[in-house]
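Undergrad: Scrolling down, you'll hit the structures one after another.
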Structure P
Amino acid sequence: MNENLIKARELLEHSAPLGRLDCGKLCSGLCCKGDDNTGMWLFPGEEELYKNNPNFTIKETDGNFGYNMIICNGTCNRSERPLACRIYPFYPKIDGEKISVIKDLRGISSCPILKEEMKPDLKFLRNMRKATRYLIRDEETKNYILNMQQEIEDIAKLMSVFR
């Protein structure tokens, strides 16, 4: 198991985008209600954490740069959440040595945090940047983040065209 992945997950275990507020109450846990086509993308190395977990189903996909999707049964122990759930609806942005946090615009149609432009918790932002520093120590994970970051930036460009 990738030690840096574990450290990143631990850093984000007790951080949430809105601090102590369970943002799932704003949307009735919409992001936890996966189906055969809706779930959260797994980061490189994460899949092995869920292989024998009855609370989650791993689904092979053609998307996500070759990594699979995880579908939640609707309730989980928060310490079991995949990274995508821990950081949603935000994503790390790597710019040389600088790491920042951007809105994950893939969630704009479903997430009230993005729709209403709520400010994320400062501790969450700090922990997300620290977690990203661990994640990018692994070259495969760094490339994954950069590819996903580009996808999110492409969505932002498309959205600006249609405004």
Structure Q
Amino acid sequence: MIVFQDFYRNYKDSLLAYLLRMTGEYEASRDLMQESFTRCLERYGRDGCKPSLLFTIARNAVYDRSRHIRVQERSELQRRPESVHPEEHHLLREEYRRVLNAIQQLNPDEKDLLSLAATGIYSYRQIAQQVGISEANVKVKIHRSRMKLKKLLDEGE
């Protein structure tokens, strides 16, 4: 059994990367990462939290956050102004942001599958078990999502 501190150290970076791909927002991803580890620890104890469970908790937290944001946006009269100024960022950050924006254009299922695959933690079989579809279907959907993402990035150039 892995001690929770070791579990946290082993999975914090990959969970943060997954959440960044899912939300496109660094601060929100950090908050969701901490919330996911906390929920996992509170509900399953120090020895009960497994990577697949942690990522499921994180995915559900992203969906909860998205629902909450949609409710807030409906009640707001005006949207918040965009505070990103690309001229202030380095080329690498601009490219990263461009990729994140393209990922946000994918539908939630595509984004989820692609993000799970990109973590490098899960095999296609494990992803299939986690989302409840066949392994072959996971492979096809991930391939199609990658092609769609490539097309979005090519169109953006």
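Rule-based calculations on the coordinates, nothing more; no lab input. Every value quoted in this text rests on a predicted model; they were computed, and no experiment measured them. Cβ atoms are built from the backbone, for glycine too; each structure is taken alone.
Undergrad: Which of the displayed structures (P, Q) returns the greatest value of FRET efficiency 1/(1 + (r/R0)^6) of positions 56 and 96 (r between Cβ atoms, R0 = 25 Å, to 0.05) on calculation?
TA: Q
Undergrad: To test your reading of the models, identify which of P, Q gives -0.42, -0.95, -1.79 for log10 I(q)/I(0) by the Debye sum over Cα atoms at q = 0.11, 0.16, 0.21 Å⁻¹ when calculated. Intermediate results must be reported in sequence, preceding the final value.
TA: Numbers: P: -0.42, -0.95, -1.79; Q: -0.50, -1.01, -1.41.
It traces back to P.
Undergrad: So relative contact order in percent (Cα under 8 Å, 6 or more apart), computed for just one structure, reads 30; which one of P, Q is that?
TA: Values: P: 30; Q: 25.
The structure behind it is P.
Undergrad: Looking at structures P, Q, which one was helix-only ellipticity at 222 nm (-39500 (n - 2.57) for each DSSP H run of 4 or more, over all residues; to 500) calculated from, given that it came out as -10500?
TA: Derived from P, not from the others.
Undergrad: Additional query: For distance in nm of label points 7 Å out along Cα→Cβ at positions 64 and 120, the calculated result is 2.0, so let me know which of P, Q that is.
TA: Derived from the structure labelled P.
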